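Read through the structures below before going on.
Any read-out appearing in this document is the output of simple, stated calculations on the displayed coordinates, not a laboratory observation. Predicted model, so just to flag it, every value in this text is computed and none were measured. Cβ atoms are built from the backbone, for glycine too; each structure is taken alone.
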Structure 1
Amino acid sequence: MPFTLNRRSKLLAAASLAAVAVTALAGCSTAGSAGSTVGPNDKVGVTLIVKTTTNPYFVSMEEAAKADAAKANVSLTLAAGKKDGDTDSQIQAIENAISRGDRGILITPNGTAVNNEIAKARKAGLYVIALDTVPDPAKTVDITFATDNFAAGELIGKWTAAKLDGKKATIAMLDLFSDQIVSVDTNRDQGFLKGMGITVPDKSKNGTEAKTGTYTGGKGGEYTVVGHQPTQGAEDGGRAAMETLLSKNSDINVVYTINEPAAYGAYQALKAAGKEKDVLIVSIDGGCAGVGYVKDGIIAATSQQFPSKMAALGMEAIAKIARGGEAPEPSDGLDFFSTGQTLVTDQAQPGVDSVSSSEAAGTCWGK
């Protein structure tokens with residue numbers, strides 16, 4: 001995920017569902033009932049439900065789905081939460097998809113409150129694919145199309161260890177949350193540490209690694225983890241987190257960040273302290289803005305993910321299934337279908353595959 005905030009909804013509101021933003025594309029009538037096979041020339045109804053349209057990451061999903069709808073002969077409906085965490089609007093959109101007789105749903109869930117409605121859709125014969133983040137539990141949907149967040153974190157960790165060239169790493173960990181545990185947060189954080197060659201004894205939560213020791217990535221060397229601070233995945237959160245950790249240890253020379261907005265906030269704090277040139281900031285997302293940060297030297301390396309690919313492949317999978325084709329399978333060793341990740345840096349390191357910011361500018365978020 002860019003990563004966008006995903007706090008779990010605590011209550012299901014009984015009202016205000018009528019305002020859900022839904023746009024029907026290419027008509028609303030589809031052939032056949034859910035579960036039956038349609039002909040190659042019949043339209044297939046698919047609904048794409050994103051977390052919010054205020055985040056360019058999810059807008060890129062919508063644009064990719066719209067671009068491919070005609071090619072896949074899909075009648076596409078778009079829906080979104082009004083803000084991060086808005087599960088009510090997503091639930092209403094799922095109900096609408098069932099009533100409309102759609103063949104499938106693509107969804108980036110705003111929280112577990114949508115799980116029961118997803119179960120209802122699947123029982124009605126709709127094929128449901130999650131995008132971007134594996135739901136809790138993974139079997140809530142038929143399959144998930146997403147970035148391998150652990151692998152994305154591991155890429156920037158390997159690059160960082162190689163770039164340090166044996167120097168001591170004094171590390172600031174700028175995570176997503178401190179008051180809840182979500183998979184994207186732990187996977188990215190712990191993937192980075194694994195890439196660095198730092199052992200994490202408890203995979204269920206962040207911050208269980210030894211605070212000092214030896215990293216084994218690259219040429220290896222000593223490390224100190226100054227601390228973990230939440231950012232909420234936001235620029236202001238990144239700046240505040242960086243300021244807090246700098247107050248604990250002014251010798252920080254490596255900054256891991258959950259996403260690029262947090263990375264830019266960290267950069268602002270470092271610049272204000274006159275330390276921006278002495279620190280490696282690494283991140284995950286690979287959005288067009290983030291790729292620009294790499295080009296400008298603000299971020300040293302980032303792992304690029306492909307939300308447009310998630311949406312396009314997911315929509316095509318539903319259309320294929322509706323026409324009698326086989327359902328997709330999870331990637332080997334994973335409980336989801338990985339849409340890939342690529343390291344972006346202008347400081348390539350031996351043994352770590354990467355592309356330059358110029359190359360990544362042509363693929364940011366799968367455009």
Structure 2
Amino acid sequence: MTSGTSPTRDFDAADRVLVTGGAGFIGSAVVRHLITDTPARVLNLDKLTYAGCLASLGEVDASDRYGFVRGDVADAAFMARTFAEFRPTAVLHLAAESHVDRSITGPEDFVTTNVVGTFIMLQAALAYWRVLEGEARDHFRFLHISTDEVFGSLGAQGLFSETTPYDPRSPYSASKAASDHLARAWFHTYGLPVLVSNCSNNYGPYHFPEKLIPLTILNAMVGAPLPVYGRGDNVRDWLYVDDHARALALIVQRGRPGESYNVGGCNERTNLQVVQVICDRLDALRPAGAPRRNLITFVADRPGHDQRYAIDATKLEAELGWRARESFETGVAKTVQWYIDREDWWRPLRGRYGGGRLGLSAGAPEPSPAIG
């Protein structure tokens with residue numbers, strides 16, 4: 001059995017898109033993009049764990065094309081009902097535990113959600129797809145969204161491509177690597193029209209405060225310490241989240257089933273450079289008594305910390321015509337201003353995460369939270 005031989009097409013008003021993890025950072029950006037820029041109907045399925053935030057959908061939740069259901073992708077009966085009742089024409093599977101530090105101290109949740117949850121999603125999609133007929137069967141797509149961390153660590157040169165061998169180094173990246181392999185296996189074994197994407201580090205509005213960029217912005221705004229792992233020389237390729245959302249919509253509409261697509265911003269920066277840029281931007285917008293760079297504090301490195309990630313997005317650009325619209329400078333400027341303007345969004349989340357360090361090895365001292 002093969003799939004994916006029919007022409008790709010753009011969403012129309014008859015399309016019904018299921019987005020798992022749609023209350024998360026990237027998922028909410030995808031939902032906002034689909035509602036704002038396509039005529040499709042969208043169902044946001046989210047478990048609403050600590051990082052899920054329905055306030056991130058405030059721009060679109062009044063739309064008659066948007067719906068929300070609370071549920072767990074690892075619940076097989078629930079997922080079977082959701083497919084039967086919503087009858088999606090496409091699935092964007094973003095639901096995942098995604099923080100490396102949290103995976104170090106609590107890997108079980110990552111295996112349950114990222115591996116078992118993806119397996120159950122694939123099984124539910126396969127059972128649903130098999131009974132579709134005609135164009136409905138031909139046009140159905142399942143896009144599994146993953147990370148560049150599955151590829152391991154790069155040296156000083158080179159880029160991750162779609163053919164780079166997998167070499168995960170953390171419980172998080174190992175769980176995502178396993179789910180990527182499952183997604184591809186369901187295409188090759190059962191013919192389910194699956195696509196896979198792997199992205200570089202995302203940033204932008206509505207980012208949960210535990211991640212590097214929002215944590216740095218919020219700590220720097222109040223003069224709290226800015227923790228940087230090791231020497232701050234780990235390199236990441238930074239991708240503005242709205243650029244990523246556009247890429248995912250293109251991949252699920254126009255990508256070829258069975259293929260993988262890398263999504264990157266071509267914005268390599270060391271972690272120290274990222275923190276310094278944020279400090280300088282805040283100094284320009286909200287001058288303090290001293291440069292905020294003085295708040296930078298170097299802390300013991302994360303266990304198994306990969307040195308460098310960088311994505312080659314040539315395939316996505318050449319085949320589907322995607323281009324990142326934001327440079328790192330313009331994206332950070334927009335992000336810093338958004339956090340200044342949207343305390344109503346981030347302030348309640350600080351109650352869930354106060355700024356303390358996560359992902360410590362057993363026996364390591366626990367520093368005080370950066371913000372009370």
Structure 3
Amino acid sequence: MSRQGRVMFSRMDEVVFGQPAAGAVAELAGRRGAERVLVMASATLDRETGCVAGIREALGPRFAAQYQGMPAHSPRAAVLEATAAARRVDADLIVTIGGGSITDAAKAVQLCLANGIDSIEAMDRLRPGGAALVAPRVRQIAVPTTLSAGEFSAVSGVTDERSRVKELFRHPDIIPAAVVLDPAMTLATPEWLFLSTGIRAVDHCVEGICAAEAHPYTDARALRGLALLASGLERVKRDPGDLDARLDCQLGSWLSMGPLAAGVPMGASHGIGYVLGAAFDIPHGHTSCIMLPAVMRWNLGANAARQAMVATAMGQPGGDAAALLDELITALGMPRSLAAVGIGRDDFARIAGAAMATPWVPRNPRPIAGPEQVLEILELAA
């Protein structure tokens with residue numbers, strides 16, 4: 001039988017890259033006819049640089065208010081605070097400036113605004129499988145300062161503080177209407193954060209390439225994205241001021257989302273990473289640094305040909321993909337074990353059980369039937 005598949009295209013209108021963010025955002029807001037723009041920005045970026053102020057000034061009278069202070073992993077309470085800020089000014093556009101937590105929070109804010117959500121309990125209605133959601137009317141322009149690439153998905157990751165579980169809210173219209181990739185906006189991002197989120201994007205590429213449901217369209221994006229990231233991250237590590245290298249990383253991050261956007265599932269690295277982030281507050285970039293090589297080693301018997309494609313994209317045909325990833329992550333100075341982030345074997349049973357409930361562990365290319373297999377992976381990452 002001939003191969004079959006389906007590729008869904010997102011409702012993002014455009015990506016602007018290599019242009020100064022302030023002018024690009026002002027032009028995009030003007031073309032959308034926005035009159036009351038809520039800016040959601042990194043507090044540190046606003047305090048320590050002129051980047052956020054430059055965008056506010058470029059927006060001029062279109063700027064209505066600013067929300068800042070979003071914690072890591074986008075907790076529900078903070079999402080509701082940002083939603084209240086948007087309601088106070090009757091925002092007709094949200095501009096986000098910062099990393100994945102701000103980006104994901106704004107996507108959830110769009111759903112809260114459209115569906116009358118005003119409490120932590122009411123956010124339960126946003127869970128998949130519930131009542132049909134009202135489509136957002138207030139859209140988002142994202143200016144990312146990290147490489148985690150959440151701005152290229154129609155999924156919002158929000159942590160429920162009651163259970164310390166990170167949940168995924170979905171709607172095709174919450175993907176940002178536009179993304180602005182300006183490498184200068186990443187210069188103030190702490191090195192560990194920029195590089196580790198770059199490995200998060202590498203994780204998107206690698207698990208997309210290695211998925212049992214991968215196909216040529218997503219391969220093309222993920223393989224090119226991986227090549228750009230592997231080279232760009234090493235160059236940024238050598239010279240943090242190399243804007244061309246930073247732009248390569250941003251473009252690679254964009255391409256890394258090709259598999260996810262087209263419906264190709266991620267695997268155990270992402271699934272276990274969700275648990276490590278929500279339950280132990282480990283940054284998602286670090287979870288990928290720790291888990292991806294271990295998952296690759298565990299999966300090797302099931303997808304050796306696919307792992308060979310990863311090695312070739314990293315410039316080492318015939319190489320061991322897990323070892324190459326380990327070398328790259330080590331060269332960037334990132335943590336390489338669970339012990340390095342304070343997680344010991346006493347935590348493994350809890351992690352393994354929770355990982356089975358994530359959307360990705362059950363779709364790992366080497367089947368994972370239960371927590372026992374997750375424990376084997378955790379031992380490789382111990």
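List of remarks:
- For distance in nm of label points 7 Å out along Cα→Cβ at positions 46 and 190 computed as 3.2, the structure of 1, 2, 3 it came from: 1
- Structure responsible for 1.8, with distance in nm of label points 7 Å out along Cα→Cβ at positions 62 and 126 calculated and labels 1, 2, 3 on offer: 1
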